[in-house]
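Peer 1: In structure tokens below, several structures.
Every number here is computed from the coordinates shown, using simple stated rules; none is lab data. Small disclaimer: the values here were computed from a predicted structure and weren't measured. Cβ atoms are built from the backbone, for glycine too; each structure is taken alone.
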Structure I
Amino acid sequence: MNRNGSGFLSDVIEGIDAAIQRDLDIVNMSLGTSSNVQSLHDAIIRAKAAGLVVVAAAGNSGGAVIYPAAYPEAIAISATDRANAIASFSSRGPEVDLAAPGVSIYSTYKGTGYRTLSGTSMASPHVAGSAALLLAASRSNPGLCDTIRVNGVCDPDEVQAKLQASAIDLGIPGFDPLYGWGLVNAFRAIR
């Protein structure tokens, strides 16, 4: 991405392929497009097939979930506020899998500084970090997962299932298009 946060999907795809080649465990995608681009979808499919957990921001339009979050191979993340209510800007729809804090998040910023930001791009890393904690826990506790990858960690589907099963249900009971399966809870996921 350039200094304004924009870039080409071809560069994003190269980044996904680099993550696959480096045998990484997780890719967080705090980015997106309203266009369903087959080459991007193919890259997400490759990543998941290679064992990467793909986490993506749902978008900030208050409307439909953007891509790559809208692809079934990605874990789509909506944003909540301090009261655990859906953020007004958060995209929503049947593709949303989980929710995470996304309003007034103090985070690193371009260059060497920090800023307080809001968006599903702030929520998505909460879930990527929770997935990382779950994968780390599975290395020391192989019984944590039923399906283990070659490198000794949970496979992506099981990571997603565990994060969803341990989420704090918000909104209507069970799955809903605002929060998915609920607010991510890393502590409950690794217990």
Structure II
Amino acid sequence: MGNLVFYQLNGKTVVRQKPGPRKKPASERQLYQQKAFSIGQKFVTPLREALNFTMKKKGSSFESGTNWTLSWLIKNAILPEENAPVLYPERVKVSKGWLVGLEEGLAEREGTSIRITWQPNAWQGSGRNEDSLFVIAYAPGSKRVYTLYKGNYRKAGVQVLDLPWSEPELGQVFVYAAFYAQDGCVREFSDSICLGKI
């Protein structure tokens, strides 16, 4: 409307002034950053609902898990190759926190089932037997996401996922896993790990 732009951000209507034309062309570094941001955003957009489950308490508000993952991904999982940004999904983290993570985590796939195993490690640091497993199975080629929000307890050492997709739709799947503890509406996570491309 005129020189104002209205848009939705985290469920709130926001207004800002319409940007004018650039006065000078973007630098090579700026073009690289724009491409990296675009690649990162395309990767995390299908994960938005799952990532916002990992929201962090920050003062009196919550920090979006999607924003945190996108920021981390751009800094750590996109690397320059021949002056072009390249995404390495194996380096992506979907959660960060002080809980002890999966030890000796392994994911194996048979058809549309994924079996995840780990070494129960409640005796290490902040790990507790009742910490729950959080898993994201993501097929970037088909943009399919399956999220297990409350998996088995840390003490179980095993979790089986039955993906609701037929094999031809599936393609390669990246499996990200972490533990979390729930205290009221606040969840504390471990750093996630990628259990591979299977």
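Peer 1: Any idea which of I, II comes out highest on mean count of other Cβ atoms within 10 Å over residues 65-72? Intermediate results must be reported in sequence, preceding the final value.
Peer 2: On the way: I: 23.2; II: 19.8.
Of structures I, II, the maximum of mean count of other Cβ atoms within 10 Å over residues 65-72 occurs in I.
Peer 1: Let me ask something additional. Using distance in nm of label points 7 Å out along Cα→Cβ at positions 1 and 33 for the comparison, can you identify which of I, II gives the largest number?
Peer 2: Working: I: 1.5; II: 3.2.
Largest one: structure II.
Peer 1: P(r) over Cα pairs in 5 Å bins from 0, in percent computed as 1, 7, 14, 16, 16, 16, 12, 7, 5, 3, 2, 1, 0: which structure among I, II?
Peer 2: Only one of I, II returns 1, 7, 14, 16, 16, 16, 12, 7, 5, 3, 2, 1, 0 for P(r) over Cα pairs in 5 Å bins from 0, in percent, namely II.
Peer 1: As an exercise: helix-only ellipticity at 222 nm (-39500 (n - 2.57) for each DSSP H run of 4 or more, over all residues; to 500), calculated from one structure in I, II, equals -5500. Which structure is it?
Peer 2: So the calculation was done on II.
Peer 1: A follow-up question, please. Consider the structures I, II: one of them gives 1.4 for distance in nm of label points 7 Å out along Cα→Cβ at positions 17 and 49 as calculated from the coordinates. Say which.
Peer 2: I
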